[in-house]
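Alright, structures below, take your time with them.
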Structure I
């Protein structure tokens, strides 16, 4: 017979693992979109559209990437909010991720479409600027989440990921005004590396939590 304490602990560990797994599945989508976006950067920098058909092709490509990225971050933030309900210390970072990335990408998409309609260009530019600020908040929230997960789950890779995210922000701010597209590409590459490290760290944590849950389920009631 299992003690209620052991049973409750096993359930909590299983729910935590499920929340992180949901975050990881969303992150997988974000990683793919980010890699595709980074891969297309040289073409954007070197080949300007020569006619309306090429411009429309680029617009369709970027709108599609934003939509897929929105799906990935929505799932990631949903898992993060689930984690925050289990571990309340994650709440602030999880809210920043949801508002920053999900809200930011929605505004970015609306702003881009308004800008392309010409008549709403000024409003579109305004929304795009707000979206940029929100996405920056999302970056900060994700870095905070990484450092809190490092402290909670004692996995150093989270700290590495958080450090790389902060570095990508600094590089983007410092390099982009001088190198423009190249600066954004460098910042994007560092950000992609941060997400890849985070993905690996989550995999380790999920395995550890499931092993602990299994041990808690088979432990006999103490006498």
Structure II
């Protein structure tokens, strides 16, 4: 048993690892809080959490998304990456990156995605690059409220790849948008009787959502 554990440890130590930092709209008023947090208070955002994980695991790839928004001609992924470059030393100053070299990872092992338009595309393009590089230990980093959806996307794509060695895990930041909490996330598993109805609800066009919501409130008043 001890020999098996040692072999497993050697395998994991030898595995290539990759970290995906999911993007966030550059025009959002809480952008700095969600993306970077306050490392001086040991509160990490998406990018600072991702960089901390990349340092701790000496990641072979740090992937920064995406292309869903832009500001002054610069796309979301590039803006996040530049912010990470400008503030990376904070993680060492406040003893958050106790292992690894943040600047080395940012300058040598980082891929900036400026093409993906949403969370699914970011994850898919990240996994494609990992597959091409032979990386099988993948970590997705986002905000707590978005974590369950990120894991669902990761597992969906992992199963499609049919690679039993591929592992995908989601680790979240410490920061959520104001008023949004992971406790507000509703998960409706396939075996739940409301699952097919909820899935249909998600296909309702935005312009019809207000009317549907009003009618649904009337039904809920009768049954809930």
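Numbers at a glance
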{"item": "Distance in nm of label points 7 Å out along Cα→Cβ at positions 82 and 114 - structure with the largest value, from I, II", "result": "I"}
{"item": "Structure (I, II) behind the derived value 14.1 of mean count of other Cβ atoms within 10 Å over residues 58-65", "result": "I"}
{"item": "Identity of the structure behind 0.50 (criterion: FRET efficiency 1/(1 + (r/R0)^6) of positions 26 and 138 (r between Cβ atoms, R0 = 25 Å, to 0.05), calculated), options I, II", "result": "II"}
{"item": "Entry that produces 16.5 once mean count of other Cβ atoms within 10 Å over residues 90-97 is calculated, selected from I, II", "result": "II"}
{"item": "When relative contact order in percent (Cα under 8 Å, 6 or more apart) is computed for each of I, II, the largest belongs to", "result": "I"}
{"item": "Among I, II, structure where helix-only ellipticity at 222 nm (-39500 (n - 2.57) for each DSSP H run of 4 or more, over all residues; to 500) as derived comes to -14500", "result": "II"}
{"item": "When mean count of other Cβ atoms within 10 Å over residues 18-25 is computed for each of I, II, the largest belongs to", "result": "II"}
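Every number in this text was worked out from the coordinates using simple rules, so none of it is lab data. Since we're looking at a predicted model, the values are computed, not measured. Cβ atoms are built from the backbone, for glycine too; each structure is taken alone.
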